[in-house]
Structure 1
Amino acid sequence: MVNTVFRAEMDKWPEDQAVKTHNRWHPDVPIVEQFKPGDEFRVECYDWTGGQIHNDESANDIRDVDLSKVHYLSGPFGVEGAEPGDLLVVDINDIGWLEDSQWGFTGIFALENGGGFLDKHFPDARKACWDFHGIYTSSRHIPGVRFPGLIHPGLIGTLPSADLLKTWNDRESALFNTDPDRVPPLATLPDGLAGTTTALMGQMTGDAARAAGLEGARTVPGREHGGNCDIKNLSRGSTCYFPVYQPGGGLSMGDIHWSQGDGEITFCGAIEMAGWIDIGVDVIKGGVEKYGITNPVFKPSPVEPHYSEYLIFEGVCVDEHDGSQKYLDATVAYRRACLNAVEYLKKFGYSGEQAYMILGTAPVEGRVSGIVDIPNACCTVAVPTEIFDFDIRPNKAGPNIEVSGADAASCS
């Protein structure tokens, strides 16, 4: 039995538990516990919102979620001997859900509060709750769909150095300032501009915690240290190689997903859950230079759902609003592929929101299929046909089923 070194006290808010999580990246967040290379241990994690979302029939909580507080990360943990320039080796040995929290949720975030990949098409908040049945999941809000989980941490990475933190803040501020009134914003900046902070800085307290919180980087994007990469194949049996920027590494993790489609396109697109991760740690001395590492490298899990048949939807980089041609724009091409899949699934009775959520949660495969044939980038999204309890393949008679049942939960 591995030792649980960090607990998520699900009957408390993260701010109230004994050993606190953190929701900003900053070099001064204190190490919770030190380990030796070769050690193995278990880490419990809140869901990414810290318990703000409920298992019910209303999407008011998705609409009103306080995104300034997320993500809630367990850690950071140090590894003896890890120094800047090394690689921190992290084995994900096992992963699962907490016994007192055997459910998950998916949200379409409101355009004015988070948005999502298709936010101009689906601007209103919606929610689907999922029940776990062994290795499978199903949702009362999305009938006719059932698939096995590929549980993984959406967010895992190391603490930045002071120089790296400044680099992040400088470059993201410069981007934000090109269109500061955009909704949703181009980047989520530190709290310093507002002068107040909702940062939770682990075991830091008082003025030091407030000062660090005002400049700490938000956890929304992935960066050079790892972070919120949302790679669905980092499940049990995978290995992560993270650059080290601080003595000990400062490994933190959270945002556990039961399942996710490539791209996590609804923003809260995976099946979000509270859970635990069993990890092992090691160090490769000088690994950053030895292997020319800038961003983390990952060895994916050997355990994943296997499907024999997919429907693949193609998209090219022609803007869906005005028909304008874009040049090798993979973002537009992937958006068009997703929209094509949504329109197809609607022919079977799904609402657009339900179809959008299926693409975000089921183990769909996203690809940049062509990025050299000017002017059109070509992206694809492959939907496994076997996740449905009816046949979605095209045929001469046309769609022969109309899915019935509850729609995604909406706001009151």
Structure 2
Amino acid sequence: MNYLDYLTASHHFGPPMGLTSVCSAHPLVIEAALRHGLARGKPVLIEATCNQVNQFGGYTGQTPADFFRFITELADTAGFPRQNLILGGDHLGPLPWADEPPEQAMDKAKALVRAYVKAGFTKIHLDCSMPLGGEPALSREIIAQRMADLAQVAEQTALELPGAGYELRYVIGSEVPPAGGAKAGHTALQVTTAPSAAETLEATRRAFHALGLDAAWERVRALVVQPGVEFGDETIHEYDPAAAAPLARFIETVPGLVYEAHSTDYQPPAALRSLVRDHFAIIKVGPALTFALREAIFALEEIESALGLQPPSRLRETLEAEMLANPAHWQKHYGGDARAQKLARAYSFSDRIRYYWNAPAAQSAFARLISNLGERPLPLTLLSQYLPDQYEKVRNKERINHLRELLLGQVADVLNEYATACSLFNMQENFAHFGSFF
């Protein structure tokens, strides 16, 4: 059974389970996720967005085939079984080319989907919610038709890959910010209504049926809706189970489907558990992971400074210079005066700094920081001052006092919160419950 089928079934036959979707291209985040999954014996879902990875390279400079190779090589190095690795494409559609005429943008979106499926991605989130080339707001029917057009390309591509067609699983819908996150100043959230969710499903089902994609429709596993979670530069919208209760009750009436929740970053553990209980079975996280990694890296630079290590890495200074020289990834997202923007560039929950770690100057500065700190254990006094959570784990012999382990551990601490939420019931209970199902 495909793991996403098992996950979905758990929410209709119980006990409900969740799956963390790691949406990041940072190698340390990916390594931490793979090591975390290996230690727990659980599948790992890693996703790439249409802006991040596409047939033209995206902001990472990677095509889908490049990203697939990058992730699988990291998995092999970590000793993580490839059969437990799920790769997904997120917000696949015309978003990167939304300024172009509709036909041209959709042609590129079709090529994008084809590239993802051909590369080996098996979880496909289709998103055609954005107007193209100056179009007015789109009707639900046009959005559904465009998603079906992309699904047709995915199915046709899968048929060219022997044995792969049955593996494709789809996610549809998008009542959330586009790939990359919300813009600054986003304050009001409208929880998706149950009637709206029902209308989206019916319109999309009809569009799939019109193209003879009934078999593909049977493999749609999740619907993206807005459960009332989001984050901005300094704000976090916490999940309110009461506000989303009608949504939770609705999906219980739809066999084979669950919800996928985007932008769950920075939600408290209790909120994550409530999301999974309310059938948001796939909970996506990205910026919170690189935010945690950035906190640890900045702390290590403070330790470097306290130790007087020479020549200094000047990593933060280098990153600021890179962001000022190439503002495309943050300028539309950070408002306010120059002082507010400078603060956001380094510390925002939106974590737009994540787009700059691959810059050659930043890579060189990071390598200098690692070289300066070396392989020796860090002084406990400085670890307590700048990384107190890691200090406690080192003192309790839960973590090795080595800078690489501390960096990976900082990310793993966030993943632990998600893993706890996703495992509301242990695996043994699930298998006992599903004994006849298998």
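No lab work stands behind these numbers, since they all come straight from the coordinates. These numbers were taken from a predicted model, which means no experiment stands behind them. Cβ atoms are built from the backbone, for glycine too; each structure is taken alone.
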*A value of 65, 48, 46 was computed for Cα extents along the principal axes in Å; which of 1, 2 is the source structure?*
1
*asked:* As an exercise: Rg and Dmax of the Cα atoms in Å, for residues 131-194 alone, calculated from one structure in 1, 2, equals 16.1, 48. Which structure is it?
replied: 2
*A value of -4500 was computed for helix-only ellipticity at 222 nm (-39500 (n - 2.57) for each DSSP H run of 4 or more, over all residues; to 500); which of 1, 2 is the source structure?*
1
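A value of 4.3 was computed for distance in nm of label points 7 Å out along Cα→Cβ at positions 283 and 307; which of 1, 2 is the source structure? Mind dumping the intermediate values first?
On the way: 1: 4.3; 2: 3.6.
Only one of 1, 2 returns 4.3 for distance in nm of label points 7 Å out along Cα→Cβ at positions 283 and 307, namely 1.
Give the label, chosen from 1, 2, of the structure having the highest value of distance in nm of label points 7 Å out along Cα→Cβ at positions 99 and 115. Mind dumping the intermediate values first?
On the way: 1: 4.4; 2: 1.9.
Max of distance in nm of label points 7 Å out along Cα→Cβ at positions 99 and 115: 1.
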*If distance in nm of label points 7 Å out along Cα→Cβ at positions 59 and 107 comes out at 2.7 when worked out from the coordinates, which of 1, 2 was used?*
2
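Out of 1, 2, which structure matches 18 when relative contact order in percent (Cα under 8 Å, 6 or more apart) is calculated? Please report the intermediate quantities before stating the final value.
Working: 1: 24; 2: 18.
Answer for the origin of the read-out: 2.
Computing distance in nm of label points 7 Å out along Cα→Cβ at positions 19 and 51 gives 1.8 for which of 1, 2? Don't skip to the answer; put the middle values down first.
Values: 1: 1.8; 2: 2.5.
It must be structure 1, since only it matches.
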*To which of 1, 2 does the computed value 19.4 (mean count of other Cβ atoms within 10 Å over residues 91-98) belong?*
1
